[in-house]
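Asker: Next up: some structures, all given as structure tokens.
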Structure I
Amino acid sequence: MDLIPAPGHVSGHGDDVFVLCSETRLAAGDGAEGTERWLRSALGAATGFPLAAGSGDNGIRLSLDPAVTGELGAEGYRLTVSPDSVDLVGGGPAGLFWGAQTLRQLLGPDAYRRAPLPGREWRLPVTRIEDAPRFAWRGLMLDVSRHFMPKDGVLRYLDLLAAHKLNVFHFHLTDDQGWRIEIKRHPRLTETGSWRARTKIGHRASPLWEEKPHGGYYTQDDIREIVAYAAERHITVVPEIDIPGHSQAAIAAYPELGNTDVIDTNSLSVWDTWGISANVLAPTDTTLRFYEGVFEELLELFPSTFVHVGGDECLKDQWKRSPAAQARIKELGLADEDELQSWFIRHFDSWLAARGRRLIGWDEILEGGLAPGAAVSSWRGYQGGITAARAGHDVVMCPEQQVYLDHRQAGGDDEPMPIGYVRTLEDVYRFEPVPPQLSPDEARHVLGAQANVWTEVMENQARVDYQTFPRLAAFAEVVWSRLPAPADRDFTDFEQRMAAHYRRLDALGVGYRPPTGPLPWQRRPAPEGMTAASLGRPIEGAPPNV
């Protein structure tokens, strides 16, 4: 039936149809009001039909049913289409909403348009679908620090996540190259930290620069709007404030946060190139109190259980040279700088836990000892996730080798920026979130998976679209559908269903990479005297963060 992600069970599919028309009514039971509003808005725009409230024949009925909850879970749904009516029943509000996404797909690609086209007939095939997700965490991480995405673009991506039944938006808000969220008690974080003077073009070894300022940030009201918009679509927004590394933008705004006894932090600016900055936070009480203030404001804006603290790629050179850091290590009875980073992360693990939240961080938080209540985003392959799960910690699988969507999709020179590994649509489709090395009890700690989109070489929405799609559709099926082992997956069937899905993406205005390769305007011609390869990193096995 060309559905993506593939549903769990389909029966009764035949030649009969339910015809949606101007007289079709939409009825919602208790708890179904949110999906009713969304469905009327989305389908009303595409069809021009009012979908007035009411029941009876020629109607769509939305309801919740505890029996469906028991059989399929809160995110499960049952969709029954007869020639006279449509019944959509959810195990919970989220399940009902995911069922509405399936209903929209069944109406065809034009159901994704914002205004009706003339002469369209709207038909739903008579069928019965029972469906539920495999994983509770089905996510996309978007880096808005390296290249800022304005608020409207973020809201658009939340719609794209919802269309693919993804339910976690990991919001990477801070890094060396920019601080993107308003913190009222520390205004210089955005006054100074949200703008850089220029930007490297391509890989950090490239000699090319865009010689103009780049930046932007979200006000707290912007964040409230984004979080509310996501919640209406049953998407949880997990914020990330990266500590203690990837913090040069914060140090540029507040020099006292840096290791002032070994470098002149007053001379630092927001970083304008890529890679891993040596300028990391000082392990002082001043730094702890500063970031406690940051997280206090963050918790008021984001209701998510998890808060991401980064914890990755923290270079220890300044701590090794810093008398203050070495004194801190001695004072705390720590063995080395790795344990100092672990102490830093553990502090915020306890701080967040005391406020009813949970810390999650990149798998470097395993180094020097894992914070007791922390969960792990396993990005450097599977091993971090395996280690964490075996120690009883929850894991989100996002290995760079499989689901870093900033990596190139083909090996040809016509790719816009040949960074990192080649990972094709089929490669992503064969990604398996649960490592076979885990026992069934250990595997229960795998909450799910997410695809990561780092934006060093994605300067605008068109570039983000190109890298993210269509591979995000393959990822969505991996984390929603109960697929066989990777080698046994029917990629040919998926490709056939993608033929219809490309038309949905067209209607949504997504600038995806066509299966035949980049279109002429999607290629990035190399400047005179340079090859595309010299702008990127076309080397298998390259680290992901260029």
Structure II
Amino acid sequence: MHERAGQLALPEDLIDVDRLVGLYYDGVPDIDDPGQQVVFGTSGHRGTSLTTSFTETHVAAITQAIVEYRRAQGIDGPLYVGRDTHALSHPAEKTVVEVLVACGVEVRVDARDSWTPTPAVSHSILTHNGAGTSEGVRTSGPGIADGIVITPSHNPPTDGGIKYNATDGGPAGGDVTGWIARRANEIARAGLASIERVPYERAVTSELVVKHDYRSSYVDDLDAVIDMELIARAGVKIAADTLGGAAIEYWGAIAERYGLDLTVIHPDYDPTFSFMTLDWDGKIRMDCSSPYAMASLRGLMDAPEGDDLRIAYDLATGNDGDADRHGIVTPDGGLMNPNHYLAVCIDYLFRNREQWPATAAVGKTLVSSSLIDRVAEGLDRRLIETPVGFKYFADGLLSAQMGFGGEESAGASFLRKDGTVWTTDKDGFILDLLAAEIIARTGESPSAYHRRLVASYGESWYARVDAPATREEKAKLKDLSPAAVTATTLAGEPIIDRLVTAPGNGEPIGGLKVTTQNAWFAARPSGTEDVYKIYAESFVSPEHLLEVQAAAREVVNDAIGA
């Protein structure tokens, strides 16, 4: 834990924007260096120009690879492009437009030449492809659209990121991104001269570049998924913290459009994010699920009676850089654990969305809390447990086979009120607004709602920790078989299951999950650091959680020969 975690950033913590952007253009990556290659993780390629892992070469090569993929698949409709507020996002968007125009692709860019949250891009792709119509969404055929989102999500101001959203509106699957990454590395190895491009000043005047009003399209449609009238009528008092991300110009528009009592926190653009409090490790990180990154907002809610800082909000919310994650702060519970809030959302939605299909299931990642399993069982709804990555929920949400899909890192989406698809990528806005709807309809906070769930299903303790591992050990962990686990007990309980594939879809989890009657752990190798991640939960006690974590290290070390 950094000594200044939760404290306001100092001048020495801030990035040099000019240097960062300069290195984006000047850096020449060594594609034979694994640290400088194009690598698509659970949500796109991420890196920084400071280590030559996110440069003009990377972005141009990825874009050209996407063009080649589209051609091979017969995707000939417009490509929707959005960017967040990270300093590297605007230069990267220019590069994307240069390549797309040179390749003859119609590009839909923000009409205000501004920031576009990930959910607004997904919503626009799906709307173009038929969402909200009687015909429903098409994912193939003439004129079908897809998209690119330029964002490193909640990561530090030094970082950049780019991801491809398929014709279903969600993050592309591993087979697609794997092909794009391999082809992008081939292109990058040949250098920028091999990539088709049109200078940006000429590209933006091309008839191929079409201005699209992402904000109005998204904001005006919100009452199809959230009971906005109920929130306004109840007068729920909301503080919405953008954390300086792409939500900056959206929350005010939402409040005005629906007459909400809502105050926007951090409404100004600052690519250094100088207003942020430091995260647990001393870095600036726009993580709306972190109590350290959310310290300022928590301070508004926690100020004592009579303090000049205190404003009597019923709810405070947060979003990350591209607004695909949510953070919920209540006066009676502080910052909610994302797992707790996901369980609340699931229970509330399936009890209050009467038009949802009776067969709609609950989607969760296998490292999310087992409280969700118990809530789904109590609702008599099927549970679909997937590997980590929101891409695994896209098909289920699109077809309405899932009513809700959510992951432990505070990302989720759910169906419209009429039971049809809303977005197939994570949507921080609707999760924040759902908290206000819960207050308006039930008269209790999401924190109080969670306490009722605990009374019914039991209290659990959940945490994620890291353990050291070499590259070779991480490779072994990623490819383990269940037979590699020879232990028969975990923290005093018999082991019930050893999983290396997800029960919901049979996909490899890239690691291991071990379960007992009252506890579980999952171990996954980090893609960027010499560690593996241990997720664990106990329904016994916090002390038992520590035993589970210790036992997990022993089980994994024995299995990989560490």
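All of the numbers you see were taken from the coordinates with simple rules; none came from a lab. Since the structure is predicted, the reported quantities are computational estimates derived from the model, not experimental observations. Cβ atoms are built from the backbone, for glycine too; each structure is taken alone.
Asker: Comparing distance in nm of label points 7 Å out along Cα→Cβ at positions 283 and 323 across I, II, which structure shows the greatest value? Could the numbers behind the result be given before it?
Answerer: Details: I: 1.8; II: 2.5.
Largest one: structure II.
Asker: Here distance in nm of label points 7 Å out along Cα→Cβ at positions 251 and 347 has been calculated and equals 2.7, so which of I, II was it run on? If you can, show how the numbers build up before the last one.
Answerer: Numbers: I: 1.6; II: 2.7.
Considering all the candidates, the number was obtained from II.
Asker: Another question, then. Comparing FRET efficiency 1/(1 + (r/R0)^6) of positions 51 and 155 (r between Cβ atoms, R0 = 25 Å, to 0.05) across structures I, II, which is largest? Spell out each step's value before the answer.
Answerer: On the way: I: 0.60; II: 1.00.
Between I, II, the highest calculated value is found for II.
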